[in-house]
Structure I
Amino acid sequence: MFADEILVGGRWRRGGGEVLETRDPATGEVLARLHGAGVADVDEAVRAGAAAAADPAWRDLLPHERARCLVRIADLIAERADDIAALQTADTGKSINETRALVASAQGTFRYFAAALETLEGALTPSRGPYLTMSVHEPVGVVGAITPWNSPIASDAQKVAPALAAGNAVVLKPAEWTPLVSLALGRLITDAGLPPGLLSVLPGPGRIIGDAIVRHPGVGKVSFTGGTTTGRAIGAAAAEKIMPVSLELGGKSPTIVFPDADREQALAGLLFGVFSSSGQSCIAGSRAFVHASIYEEVVGELVRRAGRLRIGPGTDPATQVAPMVAHAHRDKVAAMVDRARDEGARVRCGGRTPDGEAYARGAYYLPTILDGVPNSAAICQEEVFGPVLVALPFEDEEDLVAQANDTVYGLACGVWTGDYRTAWRVARRIDAGTVWVNTYKQFSISTPFGGFKDSGLGREKGREGIFAYMRQKSVYWGMDEQQPYSQQWGAQST
């Protein structure tokens with residue numbers, strides 16, 4: 001059982017909210033019960049964060065000194081990597097191979113923003129008169145960071161690291177289904193010597209704790225990763241406060257196979273793009289557009305290979321498709337597939353839970369491939385967030401672009417072709433914040449990430465990722481004793 005403590009304004013103590021229960025998705029067994037945060041805890045955390053951010057001990061640290069703190073955090077993540085990965089596998093159900101990669105990503109994120117902070121620059125802008133003009137950036141104060149349940153350690157790092165680098169305090173709200181890794185990260189950051197109050201970790205229901213963070217007058221910026229419906233509500237609340245937000249939301253990403261694609265590379269990429277993470281990824285390549293001339297051949301091979309994927313607990317390194325995060329979520333995905341079947345979709349493989357005693361207690365669902373429906377069908381338009389792929393044929397490039405862009409989402413896209421001209425044209429024409437060519441789900445912390453349309457607002461990662469947590473200020477410094485207005489407004493004019 002995990003200790004019944006959360007981090008509130010620099011203190012580890014029992015939360016004042018409802019009891020949260022987290023279960024192992026592979027077995028259904030309870031991992032931990034803990035008291036989550038209450039609304040009063042949010043107020044305490046924000047007030048403590050504001051005081052800590054304004055304290056000269058943090059406020060006056062030079063950038064390279066803040067960078068040292070981030071490096072210490074990265075070092076501790078590296079030291080405790082195995083334990084963190086195992087905890088995330090238990091809490092989320094993800095395969096141990098994936099959670100190890102996510103821990104490595106988190107470590108790299110803190111190192112990257114430490115390095116970026118070391119070289120962060122303001123700007124000496126061209127003056128238009130007898131003065132020096134400068135553009136500088138300052139912290140916003142307290143940042144609310146709301147992260148999802150599918151990749152907590154990596155998502156936490158992508159918000160906490162740049163926000164701290166920028167000089168802020170952070171109130172982190174992890175998902176109520178998967179709070180354990182975020183709490184472990186909080187202890188690790190405390191051990192790294194971050195001044196008390198600069199980080200709080202408040203697990204709890206989004207409708208209560210997330211809402212309280214967003215609406216608190218002391219929070220100057222919110223960064224949210226999650227569903228589009230919740231993102232809209234956060235955006236509306238932020239508009240009332242005239243507060244900046246970053247929103248990384250849902251997706252219904254197309255993956256496109258042209259006839260001249262490297263067939264083996266494309267098949268492996270399509271399978272990895274949608275079935276890794278058990279499809280529980282905002283960038284999952286959940287719509288496969290395959291040229292009509294190779295459609296049956298490619299989809300038939302996808303079906304054959306999907307049926308051979310290894311399904312099992314995340315603790316087994318051989319597992320390719322692990323259980324879903326919770327039984328309730330598995331049932332939601334199953335209901336969406338059942339509705340698609342009722343509306344005429346052909347189930348080429350999967351579409352049910354796996355047979356056998358080994359899977360009986362876990363939140364498992366078979367890799368599923370559907371076809372036989374138009375792109376306008378609900379299963380092609382709504383984010384499933386599970387191991388479900390819909391295959392659709394296309395005739396030519398115009399037909400492809402029209403179908404691929406016919407969605408409210410615009411997060412990611414994959415293009416498989418041997419022609420660089422085709423790749424470039426299509427990559428530029430698809431409405432998506434990230435396009436992969438002859439690869440999929442590859443990431444670099446140095447490259448900005450975000451979506452178009454209902455997939456979000458703003459960008460994370462990259463050097464600009466620090467500025468997203470800062471306010472820009474202009475400074476004018478008079479350099480001439482005789483200013484332009486002196487003659488009319490000086491002492492001699494009275």
Structure II
Amino acid sequence: MPVRPIILWFRESLRLSDHPALHTAVGTGAPVICVYVFDEESPGLRPLGGATRWWLAQSLQSLQASLRAAGADLVLRRGAAAEVLRTLASETNAAAVFWNDIAQAPQRAVATEVAEAVAALGIESKSFPDDLLVDPAVLRAKDGRGPRVFTPFWKRVLAMGDPPQPLPAPRSFRSVSGLTSLAIDDFRLEPTRPDWAGGLRATWHVGEQAARTKLAAFLAQSVQTYAADRDRPDLDATSHLSPHLRFGEISPRQVWHAARFAAAEQPARSAGIDKFLSELGWREFSRQLLYDNPDLARRNLQRSFDDFPWRDDGRALAAWQRGQTGYPIVDAGMRQLWHTGTMHNRVRMVVASFLVKHLLIDWRAGERWFWDTLVDADPASNPAGWQWVAGCGADAAPYFRVFNPVLQGEKFDPDGAYVRRWVPELARLPAPLIHQPWTAPPLELAGAGIELGRTYPAPIVDHKRARERALAAHATLRRS
């Protein structure tokens with residue numbers, strides 16, 4: 001009697017190495033059916049934005065190639081996961097369905113539906129923890145609440161010691177051939193008319209091998225100066241791993257252990273590695289927040305902000321989205337985002353502060369724009385970051401902290417290299433003027449080929465008045 005196969009449901013762990021469900025399935029010796037379900041039908045799932053859809057297409061291509069090298073196929077199906085997997089399990093007489101868990105309420109609900117659907121056929125299902133360093137249940141306070149302040153949270157995580165060692169990728173395994181499958185193009189993930197993804201293609205190499213190569217290069221070079229240089233958008237000083245983590249092309253355990261090994265090999269890198277791991281900690285913290293607050297992208301964590309007097313200003317929002325605010329560091333960030341699908345983290349804070357405090361536009365409008373345009377648009381880190389900047393989130397920056405975009409530019413892009421790259425119409429201005437071109441003498445502007453209001457916009461809002469308006473708006477919450 002032939003051995004019944006195990007279905008391996010790929011979700012957001014689009015890799016072969018350190019994949020607990022795949023490792024266990026292959027270890028049984030049974031044939032393994034690898035399937036990815038593009039699910040836009042199960043209730044509660046947030047549709048992917050344009051940039052993440054593009055990334056998913058490339059990531060699936062990479063995963064498909066890796067599986068073929070191991071002697072397996074990737075079966076692609078579309079629809080509600082419970083129905084798709086029930087049908088696949090029935091047609092293949094599967095013995096079990098395995099998957100890596102996602103510690104988010106909608107995904108957990110879908111997994112429960114899958115388990116119930118295959119159980120009705122008498123088929124076993126099993127999930128494996130994967131996307132977090134620490135099980136959320138371990139970090140509950142006595143009242144049952146999860147972490148709300150980063151520093152004590154991260155101290156607890158560090159005190160728990162190293163997470164489990166990463167699992168090796170299977171070199172080859174038994175599979176099942178001849179199953180019907182869609183093509184990746186059938187999912188219609190990539191833009192066509194218009195095709196706006198040229199900048200993304202020029203910027204990124206996608207997939208598991210690209211992620212591991214990127215991590216190795218970062219730990220061998222940039223990490224030594226990471227603590228000092230990570231806030232400089234004009235320098236290539238960060239790991240660029242966030243979209244790879246977002247799609248599970250590399251696991252947080254792999255990042256952790258590679259970093260710890262590098263620190264042991266080269267103690268001089270320890271300070272940079274500790275800071276780098278704390279940034280991995282912020283990802284973990286945000287995901288723990290989302291575990292406790294499934295509506296993180298919709299509701300203020302601090303309910304006092306529910307009455308905040310946000311402004312409905314479509315023209316100002318559009319100027320911010322297009323990188324036409326008249327503040328060079330803000331405009332550089334927004335243009336980098338549109339072209340590459342990413343933005344330096346320091347600049348993310350600056351542009352977010354500008355939207356919610358200078359323009360008094362609801363943080364949710366910014367979160368939605370980032371969700372659509374970031375290749376690393378993470379369901380936890382994206383809203384958690386926006387709520388942090390707005391002052392309504394966990395461990396949030398106080399609302400009265402209003403970033404001055406001129407000072408931020410001068411401090412973190414001191415020579416203007418970042419602005420020159422993304423706002424080329426200002427490229428001929430000297431460094432002392434490039435972050436505030438409206439202060440340049442007329443002859444200086446003319447010599448640089450700039451006509452404010454025509455070739456580059458004048459500031460759409462005055463910083464001092466905008467700050468005063470933001471503080472006055474916040475004062476209304478204290479009075480109420």
Structure III
Amino acid sequence: MFRLLVQEREWDNWIVFCEQFEAKARQLAVDVPRLGSLTVSRATFARWYSGEVSRPHRDAARVLEALFGFPIDELFRPAPETMVPQRSRAHGRGDVTASLAITRRWPTSRLFLSAAHGVTDSWELRGRRVMDGTTTAVLFHPVVLRDGMATFQVASPSSLEGFLRPARRGLLVGVDERADDLRLYVVDSWNARRVRSALSSGDEPVALPVAHRLDDLTYGVLWALVQFDDGLLADDQALDAGQEVLATYLMQDRSAPSHLAVPGLSSVGSSWLGSQFCARHLHRQLLDAAQPPMFVTREQTGEEAAAWLFYRHKADYLRSQARRFSGSDVPRVFCIPEPVVRRSGSYERILLFLAIALMEHLGVRVHVTPRPEFQAVDGVALVPGQRAALATWVRTDALWKTDTSTAPAVLRHFEDVISDASTDTVAAGRDPQQRLRALADYLGLDWGWLISRCRELGALGVAQFIRPRSRLLSVDALDDALRFVGTLAPDR
């Protein structure tokens with residue numbers, strides 16, 4: 001990292017570096033007089049620059065820490081891959097600190113700080129199975145907390161305008177280094193433009209509510225939304241053409257088309273198309289249901305379950321079922337084994353929790369079994385004694401897999417699965433409060449913090465800090481889930 005920071009500041013000439021080093025040493029000599037005569041030989045600088053020295057001696061280390069603002073152990077460790085060693089642009093300490101903090105906390109993120117003037121920094125978000133990954137522009141600015149708001153300290157309004165003006169998505173990140181711990185606040189460029197246009201004077205600073213704080217909740221939201229958004233926008237024409245494919249297959253009780261049926265789709269586009277077809281298939285099969293159905297769903301991770309929070313058709317499907325079977329006990333079974341939970345980051349587990357909370361809010365009684373033998377069961381809507389409508393788009397090689405059966409043996413099989421899974425649930429309780437409290441414990445989420453942050457962000461509204469651009473997405477269901485969780489009691 002020492003070499004990277006030296007290059008960014010254009011101090012990689014020994015004479016230039018010595019001027020900076022000796023000036024800092026003289027400042028420190030006010031308290032430690034022996035530092036006033038400290039200098040660096042050409043050979044020593046070469047060893048530091050080449051990485052041959054793992055840790056400079058005490059006095060030199062003290063000056064270097066003051067000069068660069070990083071602990072000596074970090075300065076002489078390999079630079080994180082998120083920092084590209086280029087020159088000609090000196091980033092502030094806050095930019096580098098924030099990018100390192102984001103990358104260390106969330107492994108699905110990488111920050112790339114541009115070395116060229118006028119070239120935007122970038123934030124790469126990486127998916128796992130459903131999401132393809134994408135990159136968005138990012139700009140860091142210092143903020144100070146004042147009256148419950150994070151107020152940006154913008155030295156050059158024109159540079160901020162230059163970042164906000166382009167039509168591409170951007171994320172404006174406020175950096176507060178004066179607190180005991182580093183705090184970051186985030187807003188997308190559309191909302192930042194909206195806030196600036198509402199100000200009476202162009203000189204007034206942009207201020208964000210503290211609910212914009214970047215943590216596992218807000219990171220999970222932007223991580224999922226930005227990837228869904230970019231994937232669907234990239235596939236917009238292909239998905240529009242794919243509606244003819246859906247219409248053809250909807251006339252069949254059984255289908256499992258390959259991805260070649262709609263070639264060239266991203267993973268997100270494929271998931272959206274499969275999810276939409278399954279929702280339409282189930283709606284059609286349940287039109288004449290004589291009694292409330294029972295469901296098995298295959299989502300296990302936040303990446304998979306986030307579709308319930310953002311895909312517009314999934315929220316519409318849930319609401320239509322809630323209206324139709326209002327007041328009935330409609331169970332839905334998830335299979336989430338412990339190893340799957342352990343492999344997920346807390347931000348992803350929060351997305352999973354919120355998807356289940358949305359269902360509980362709409363009158364669905366959710367059962368979560370940890371037994372791994374149930375994870376191979378297809379998604380199904382079972383009308384006992386009448387019909388089993390199978391619909392799977394998660395973890396399948398086809399775009400989707402649907403089927404319909406009235407065979408008594410098939411109906412008994414799914415009845416047994418739902419009965420066994422419902423008996424062995426980690427989300428037991430007589431009401432949503434108890435069930436969601438138990439689920440939070442199983443997922444390793446801090447209940448009190450989760451309720452507080454959901455209440456805070458729900459009151460604000462997700463679209464106030466980041467909004468979808470695709471017509472196929474909505475944050476209304478997510479807002480409903482946040483507000484519902486925010487009404488729950490914070491203790492047992």
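No lab work stands behind these numbers, since they all come straight from the coordinates. The structure displayed is predicted, hence computed values, not measured ones. Cβ atoms are built from the backbone, for glycine too; each structure is taken alone.
Distance in nm of label points 7 Å out along Cα→Cβ at positions 380 and 420 computed as 4.0: which structure among I, II, III?
Going label by label, the one that fits is II.
Tell me which of I, II, III gives 1.0 when you compute distance in nm of label points 7 Å out along Cα→Cβ at positions 164 and 188.
I
Just checking, which of I, II, III has the largest value of mean count of other Cβ atoms within 10 Å over residues 52-59?
Top value of mean count of other Cβ atoms within 10 Å over residues 52-59, among I, II, III, belongs to structure II.
With distance in nm of label points 7 Å out along Cα→Cβ at positions 140 and 460 as the yardstick, tell me which of I, II, III scores highest.
When distance in nm of label points 7 Å out along Cα→Cβ at positions 140 and 460 is computed for each of I, II, III, structure II gives the biggest number.
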